[in-house]
Structure P
């Protein structure tokens, strides 16, 4: 056992050293950004199986996780090591100075029983921490949200084989045959009195709320019931070398959503999801103002495959977006590349946003798009309309985009709205190869194009 613990500590020490080498990323940026502080985790280790966990994919390990976290918390924190195996579990709640470390071959699988995720009558995320300091998730393992047991499915987005597989689970097909919901399943009980009500209870896979010094490094996060990784109102956050993935047609399957966070680094990540890839959110309406903006954020050296947008701001950003740098990212196969979306009651202000050295291929719609009449349409709803009010109107401005190369987009650049909503946007030294439309811009004064090359089929 001593040899095993020594090896674990060696691996942990090497991963910490690898994750902490970020100083060079913050040199020569177009705006000064403070480097986020890393969590401080005590040099103490426990192994999940020592608390009765069984990694056979059948045993319920919820209590084992609770006991292991409680043991580390009592000792002042440390590393909770999950060894190789499939560990089925309900919610995991992390506490101060605790690192959840997944060894290679370890898979944490959320229970498909929705009732297992109820706490005091409310659905909670798969893994969470609230009002905590120094928390992390590291390693080479996988965290799987079992999302197919939660998400509604559009018939138009799946093959006959997939559609039949969903129906073998039981569930409910709408009268017009266009949607399947995991309601009235054969194996697990409902947690609401209708499929529409249960659809609203889908939870995030990993959420940190009001935490300081957070790190997620190395792991694969997949198949969430809803969003995959959500730091909300957190400061000093590092997301490094993480793989985020789910089916391309997963409803609301966002990858990484930063919500009103400060001092954040997202680097060396791979994202392949059903909704937005790397997304900035800043709350909606008056309630967002008390929590402040997304600010001091560096997004560098990431790859986004399928997603509704590679890098996204919105749709909610009433708290504001300031000092965001996006560099050296690749978007391959996203619906849109750089996506800025909002609407009245959701909008806010932007400042000091610098995007550069972006490579895009096979973009389905627009390579760069500004949209100010965005309407949220939950699964099963086609009746949402843009809100016609003059409160919290979006103002996309002070956004500077340089050295973008895009091979393949239906439209190169689009901006829809008024000059008050979209202004002081610059694109410089960019090349776009489009298939249908070079630009679609409501007012030429919205965007200044300098040395922008627009090419299509001859």
Structure Q
């Protein structure tokens, strides 16, 4: 079908397939290749990023860092990822979504591996900042690519299930941590863990061979070549987009601030507050990680079935209730293991609607800038949460500090979603006309 404004060819609808995986069977070859490329990119991105949370206790012991120091390291990487994400969004509007994805994956893989060579707090700080720049960019490029390739009625499921790759990468990091710290002394194991972060660089070879730019992006580049004036990346801060950018950024702050407040400190909480061993810590975390995978997937289906906003409401409320129970109630280890499932399920599942939702708010010409800024501004502010939790844990119990910041974050998501429009089923071609 032709878009009358731009002459772009929209995806042709296929006969609807029944069953839980019917939506995937409807996808064409290009959609499937892009789906798996983005899934793999997000999984490996997650693996590299989550390696740091597992070595915090070791570095505290080896280098004499405080919890506040460790929180600042985590925050520094997240702040640089915010800048990298917006910059990548702008680059993706000019050079292409697929090309931007390749660059960012190679970038974060190299600097994760370089973390293994550091010998001081200041050296690790520098490398983590550089690694964060690529980490933030990968999400922006991948979210743009999958959202523009996959058809409208399955965008929520497609982008949401891609997010489940985060749990896969997180699980891979947990397994590497458990294996390496079981066979090597801590002073060696943490370096081996970071060195494994170079593996995602191999994915770039696959991306260059099979992933193409979205047709709507290609069409836009042809129009620029024919003389169309390029729209400014700063347009997201003016006119009708100003309010959207503000509210979408607040929503992203809530989603990421809550997640980082919990997950950055969870291994440390389990080991130093609950006094679990390396193997037991890994076991508890695997419950949370498996739950996260199912949370992403279930939320992805909800995103298309009940809408983006209702999914945000549901997962926000359930996240608050679970965090309250996990960090404030005097529960035993067995109850904590059981509660780990809803903790991971809701804290992660709330991410699934974000990619589709942000992409449906902006036209193609400035979509990269809009999506990249909102998600990564949210990351920049949310990045403060780990450092604040670390500082607050000096005056109140670590569990209570985690809970307080997480509850505030999830309340912010519900408020922002209430003030933004519902975009379920919206065609990206229709956004061009608004």
Structure R
């Protein structure tokens, strides 16, 4: 388990309050001390704080004698892929992912493209807290170099993973919404290489995220939905700030949940793979389990977070993994989220079947799912969750099973509810799914009422 510094994925805090440049400097020293030698790839997303945080990290790293290769603004998946492709010791991404622009943070990646495990993060945190940093003398400081074509290298390798000729023959019309984030430097260019007619909105790097909120959800994607329908586009693609997430929109303007897209990928992949295992997180729809089971596979669930999924993929030799929020991991390529390969695979499926994305995804059922979140100070989360473990099952009734893999998961006679503390924000999230809208709304309302009551008492 990690301590106060790391959350679900890396370090992510409000700049100037929870996160400072001194923190970045010491994090650089800590990771350099942890690695002892080698070269770290360092990149950032579009946030206004990104360059100076990266500068501070860089200074801390080279002070330990570890080299730094700087890649400028690239997506997080590109950083992870390049760390593996170039044979580097690790990758560090300055980002707060889908959080609002006032947040900043750092994600750590191993040389095999997988995120640092909780044990690795715990050791870095121990070094950080102890201040027992390796100090190189003036003659053995780390070197600083640059790589300026990281996105191009990634695109070149992505094109080897799909039937480019087949996709190009269709001349698809694609709308891309990078949300003013790091995908601005990659997705539009990848689509063009695939022969698509590309229209990009919110396509300028801007750390204020002026076009929309960074998290790509149905309520934030109104402009993309409208443009897809107005222009009769074949596909809409939306990313978060560092582009480890992607959400797809059908030609009819339907925003497709990530777990349904995983189910679509799984149905294809399981037919040709010796592995029959799919990894997902506790908040994915039961639809995924049902679809995977129908084609002879099985699912295994992990706590929320792409690193949790990647660890389990590696451990079980799974063929595919992902999260409902729009994370897709294809281990045959690498072990980080891969939104760009996901987009390639959707276009490839469309081209090979001569069917629209909407038509393909219509074969994956939809169960009504509702979400909400309630503000809770970070120091009260544990108290609230402990109390809910006893009180919430009683408040809901008709409980079939209670799971504590990540937060509190309660399986009901009809539907399920997951209550879990966010690892990145001072909130508790509630997710419910059921066979009908009426049932899911009832479950959500009763769960929300109980959580609010416990928060009020804590």
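Comparing distance in nm of label points 7 Å out along Cα→Cβ at positions 79 and 415 across P, Q, R, which structure shows the greatest value?
Details: P: 5.0; Q: 2.4; R: 3.9.
Comparing P, Q, R by distance in nm of label points 7 Å out along Cα→Cβ at positions 79 and 415, the maximum is at P.
Please state which of the structures P, Q, R yields 13.0 when Kirkwood radius over Cα pairs in Å, for residues 327-374 alone is computed from it. Working through the options, I get structure R.
Which of P, Q, R yields 1.4 for distance in nm of label points 7 Å out along Cα→Cβ at positions 167 and 311, as computed? Source structure: Q. Check the numbers for relative contact order in percent (Cα under 8 Å, 6 or more apart) across P, Q, R and tell me which is largest. For this comparison of relative contact order in percent (Cα under 8 Å, 6 or more apart), the top structure is Q.
Out of P, Q, R, which one gives -25000 for helix-only ellipticity at 222 nm (-39500 (n - 2.57) for each DSSP H run of 4 or more, over all residues; to 500) as computed from the coordinates?
Q
FYI, it's all coordinate maths here, none of it is from the lab. The model shown is predicted, which means the values in this text are computed figures rather than measured ones. Cβ atoms are built from the backbone, for glycine too; each structure is taken alone.
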